[in-house]
Structure P
Amino acid sequence: MLPEIRNEEHLFSIPKFTVSSDDVKNFTNELKGFHEVFSDCFHRSESRGHFFRYMVGQFSELERKSIEPIALNVEDGNVRPMQRFISDAQWDDDKILNKYHSLVDEDMGTDDGVLIFDESGFIKKGDDSIGVGKQYCGSIGKVDNCQVGVFAAYTSPYGYALLDKRLFLPEKWFLDDYKIKREKCKLPEDIEFKTKPQLAVQMLNNIVEEEIIPFKYMLADSLYGTSPEFIEALESLIGKTYFVQVPEDTRCWLKRPVTREKRYKYKGEIRSKTVLEKTEKKPITVSTLATNINDYFWYRRKVSEGTKGPIEYEFTKRRIILSNNGLPQKTLWLIIRRTIEDEPVYNYYLSNAPTSTRLSLFVWLSGIRWAIEQCFEETKSELGMDHYEVRKYKGWHHHMLTSMLAHFFLWHLKIRLGKKSTIYYSVAA
């Protein structure tokens, strides 16, 4: 489960969440109440029934929580109709998400909330499911045959929840060779190739435009931290602070170098370009900078409490001028974290936080990204998020949406009952 952040300088701690089995006496009745919120998001009563029964199956003790075993084990379940409901039926997905975000805001919303963007992989044996292919799968740490989803999560002093999702479709899926597969998977014709950072930008923009979820901080790993489009979207939000990981070969200066305009002739036309003054040094990598910082400037801080004791790192921060194609760009905070050992492992982060920001904020932010990993772990281990066997585009999104809702419902019970660390539930399959 999620390590408890214990550093005295942090802004807020994220509560732990564990699942056991026997205290909520009217769990099924409460689940029905939760589902009533979404009743007008379906055109047919049959769909509302399948929606409820499918989530009941996700809460059950079934070893495999895919459509067939769920339909065969829940009351009034029927395999074919449930398959059609998940993969083909019309849902008002936008309306469901809007209502869901209002519930998240009611239970967890705070002005200091944190948005986190990350991806999760889902191993697949065949090659017929939408978006499947040989690609990096974070859940196993290597390239394999899988689908990859990009997710947005939210965390606050009251809990954490997944807010939105996008299925990443490898570029080859848009080639002519995949036309038949796209048709079989019913990929909408208006869907175009998007990189993972571009999918994250879509979700961020939707969250901002909705004006439902309050937040102040935005976190992401290096895949997103190196995307100009993603960073531009973050920086466009006035008063928001981002904290993104970057690779060790990111280049910078500690002092802004002097530049000049150089005039030159090209095909008979006089042009100009910005260049460094000849006396200026070239930018260095953040890894070179890190290894040359004296031990005096490193601060040891406890980030979390692990199963084997406190988890500590050493941190330092520097104001840097970021290099873009060898020229000075914007001034940002570089935060460096290293493990405490003879040959330390370094991690690097950039932030647009104000100049007066103390190290304690960055230490805290470095430990918050665990929340989205907990969302993935809990929805997969407890609710069958990775058990699905749907092949169609719509089916993937519907399954992920029900998994997100089910996970939040358990958090709602924890918050409603005032439980400090444990929620109890029991649903008979």
Structure Q
Amino acid sequence: MPSDGENMSNDHGSLFATALTQFNRGADLIGLSDDLRQILSQPKNEIIVNFPVKMDDGRFEVFTGYRIQHNNVLGPYKGGVRFSPLVNLDEVKALASWMTWKSALCDIPFGGAKGGISFDPHRCSSEELERVVRRFTHSLGGNIGPDYDIPAPDLGSNSQTMVWMMDTYANSTGSSERQNVKRVVTGKTLETGGSHGREKATGQGVVFCLQHWADEVGFDLSSATVALQGWGNVGSATGRILQVHGAKVLAVSDHAGAIADQDGIDAFDLTDWVQENGSVKGYPNADWIEPSDLWSADVDILIPAALENQITADNANDIKAKVVVEAANGPTTLEAEEILSEKSVDVLPDILVNAGGVIVSYFEWLQNRSAQRWDLDDVDHRLREILWAAADSVVALQKDRESSSRRDAAYAVALQRLKTVYNQRGIFP
């Protein structure tokens, strides 16, 4: 299945600058000191590696990979590895900082990191992709580790790529330690130490956060109508889970186009089609629409589950939904967020909504540490408890500080936890 939002352009300036603006708004809300703002406004480490890979035709290509380690005051660096031609330093810095805020907001003992390789994995054979992943892992060397920096899947990567990373790392350690380093990555296959519920974790978390909002405002989720941008792992899981709850998916778009059906699109049938055909293009049980028409779809819930900077000043006024649920990282530009606020459209922020992935990654890490296997019901129950507690904290702080923005309140909760730890630990030396 292609990744959510593949090939969607992103030309809205520095994503890291957007992340810093959001950070500073949350910092203002709790009066964060200038010293801590300086510390938290830049990553601790920026690792760039250039490594050669032998391709199937015998020639060598040099790939550029990144690992940005933003902060680890709460625990090991944690974050996905993204494979896309659009990967660049600015993007990965922003994504790494968002991981710090997600972990802090959800009160799990991880820091924030992100990685990536600038290439299109779908243009590689399976053998070439394996060599790219293994060479990247080898090039990172001691910059990752099971109690230091823990990668996971992201755009363009999956459980198989995580298994290759784990195996490469394990075979670079002493033989007596190889069974102890499985937790160097999360998002692995079940057979190699992965967790039940990891594949659907982000989508499940999206729905849990949406349920919390629905209970808060008195909205009946079972009769909701939905538009989804992106039908990769996150978008398709979200759509299927919402359908089980009784909601109807009326419109969907991905990298190849957009479809709609006022009677509802069967999310399970569409997932089967995309897995077999690579995109929503040609899906026979819905009408073809222009991708730009997705934003103006007459639905209750709009879920961007693709790339960053998809809701902009150009399309925000077209949105008719009651709530925008940010399943993607950074899908809403600063200008668009102002427009949505003026239209009284609720925005459920990405650092809360899509945190299900890192939370279940934490569960996988814990299971690997203790040689346990939790069942799916246990994973889902624990995920819901953590996300609802985080959502409760956001709502409480929003009311206490009279903030009009859920995003600002979410940042403030995360930063308050980081502030407390920094004040208790101090800065060494």
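Bear in mind that the values in this text are calculations on the coordinates, not laboratory data. None of the values given here were measured: they were computed from a predicted structure. Cβ atoms are built from the backbone, for glycine too; each structure is taken alone.
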For mean projected area of the Cα convex hull in nm², for residues 120-271 alone, find whichever of P, Q sits highest and give me its label.
P
If Rg and Dmax of the Cα atoms in Å, for residues 288-415 alone comes out at 20.1, 56 when worked out from the coordinates, which of P, Q was used?
P
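Which of P, Q yields -0.65 for log10 I(q)/I(0) by the Debye sum over Cα atoms at q = 0.10 Å⁻¹, as computed?
Comparing all candidates, it corresponds to Q.
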Please state which of the structures P, Q yields 4.1 when distance in nm of label points 7 Å out along Cα→Cβ at positions 160 and 280 is computed from it.
P
Can you say which of P, Q returns -10500 when helix-only ellipticity at 222 nm (-39500 (n - 2.57) for each DSSP H run of 4 or more, over all residues; to 500) is computed?
P
Source structure (of P, Q) for Rg and Dmax of the Cα atoms in Å, for residues 344-383 alone, computed value 14.4, 43
P
With relative contact order in percent (Cα under 8 Å, 6 or more apart) coming out at 24, pick the structure among P, Q it was computed from.
P
Label whose coordinates, when mean count of other Cβ atoms within 10 Å over residues 64-71 is calculated, return 24.6 (choices P, Q)
Q
